[in-house]
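As structure tokens, here come the structures.
Throughout, read-outs are computed from the coordinates displayed, never taken from laboratory work. These numbers were taken from a predicted model, which means no experiment stands behind them. Cβ atoms are built from the backbone, for glycine too; each structure is taken alone.
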Structure 1
Amino acid sequence: MTKELCIVHSNCQGDPLIERLMTSPEFAARYHCTLYTNYIREDVPREELGRCALFLYQYLGPQWGELASDQLMEALPDSAASLCVPNMFFNGYWPMWSGQPGFDYRCEHLDEFIALGLPPEETVLLFMRSDVAARYDLLDMVSQSLRRERERESHTPVKYVDLIRDNYRETRLFNTINHPGRMLMDHAARGVLAHLGMAGPDEDALACLSAPLDDFELPINPKIGAFFGWEFAAPQTTYKVYGRQLSYARYIANYVMAAKSGVTDFIGYLQGDHVTL
């Protein structure tokens, strides 16, 4: 029997979601999935939408023009089903994260020290000695992140913010601000299947899947970890950084060296041979 087309319009969370949905025998028997990546503004062909049976999407508002969720759903056949899926984001582990362009994984606090124009070694030393808990209201910054996520969650029937709130202290739930780990991705897949009225995943098959989106684990400032009592963010903790294991201090040293060298593609820098261990 020919399978029906499921279009997934999503960011980097789309691939691990599809992988997990496919552990449901019922879903896998009925659908084949095509992923269109939203944040790179990948075009979704109207002829594909016209034969779509199931449209899974992360909500995009009117500012996205032709890629806005409402615009895309207007092109679906009347017989198609649609479901808004989670678009999970949490910067509570990295409250000084900045999405400003010009450097990947920017930290506003560290950028202030780099802007002083001191030698790299002195920059790193001063930053590592800085008292972030005295400078920032860390608890309020985490609370703000959860409040913002409630608004994002409002678009999907698959609720997940309570899971973040109840577990972020004991378990590291995100590898980066928008790369949720196994607990959250498994939860999203179970929720999607439930709202589709389909059998859940085969739990054994689900457990055998590799951890999602884990090629890069954004290191967490151990002083923030100490403030909250996060055992997974200690000074001696090491993180996966594109095939290497780096401590927070070593990661910061590479950040400073790259920034002072005029690097803008910090991801490429971390993936290359420039990294100091």
Structure 2
Amino acid sequence: MADPRPIGVFDSGVGGLSVVAALEAALPAESIVYLGDTARLPYGTKSPQTVERYALSAARALVAEGVKMVVIACNTASAVALDAVRRALAPVPVVGVVEPGAAAAVATGARRVLVLATEGTIRGGAYERAIAHMAPDVEVVGVACPLFVALAEEGWTCGEIPVQIARHYLQAHLSPRPDAIVLGCTHFPLLSGVVAEVAGPAVRLVDSAETTARRISAELHATGLAAARRGSGGLVLLATDGAERFARVGSRFLARPIGARDVRIVNLP
């Protein structure tokens, strides 16, 4: 039977809307509830204990909204808190973005992979562990790119300034040249053109948002949780602060306008 309940997605801010956009493209019949924990962002600079606590409160808030699955669209929270959230929410299925992104990188056949992410994700080493588990012979190099987040949110996604910043982060890691680069933060797909320009045409880019959407689609159908194919999904937007900024910046990630009145402010413990 079809399950009309929504999918819950959370991130520390608006970047996870890139996962929502990929889900809408892959699963147009599914409804989605998105929660951006904008009052406590960024997660990438917080301690693992704090990230786990924030992730648990966001995930429980989504369960209270009646979701059938929780997607951790934040790479840092996926790296640090996935197991804790799965234990706390069982039997509600929980999907993170690290495992699908790592699997997609391995599937390219790459022997050397760069992972571009926030400081917290790189520090936690989750991509390295996930790729090593799937393909022990693959060399993985993590590169923290904190300024990419600000560039994406401000819409500076092309031109000389983002190219120079990308070159600053990547130049030291392009010899030997990697076979694939994982965009290991939900903000980074907006900078894929800049990364590709600096890395060169021979390097494959892996977008964790698209790969996560494919993983979610497979899991929904395998567990009988998919919505009716003839349904028309909807999107509910929740944030913990700043509806106006959420709407302005989030519009870039969804590639369509969002109004501040479309964003409901919620409080998390």
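Annotations
- A value of 20 for relative contact order in percent (Cα under 8 Å, 6 or more apart), calculated from one of 1, 2, originates in structure 1.
- Across the set 1, 2, mean count of other Cβ atoms within 10 Å over residues 182-189 reaches its highest value in structure 2.
- Mean count of other Cβ atoms within 10 Å over residues 62-69 from the coordinates reads 13.0; which among 1, 2: 1
- For helix-only ellipticity at 222 nm (-39500 (n - 2.57) for each DSSP H run of 4 or more, over all residues; to 500) computed as -14000, the structure of 1, 2 it came from: 2
- Here percent of Cα pairs over 28 Å apart is compared for structures 1, 2. The highest value is that of 1.
- Entry that produces 24.5 once mean count of other Cβ atoms within 10 Å over residues 110-117 is calculated, selected from 1, 2: 2
- Taking FRET efficiency 1/(1 + (r/R0)^6) of positions 70 and 142 (r between Cβ atoms, R0 = 35 Å, to 0.05) as the criterion, the highest value among 1, 2 goes to 2.
- Per mean projected area of the Cα convex hull in nm², for residues 94-149 alone, the highest-valued of structures 1, 2: 1
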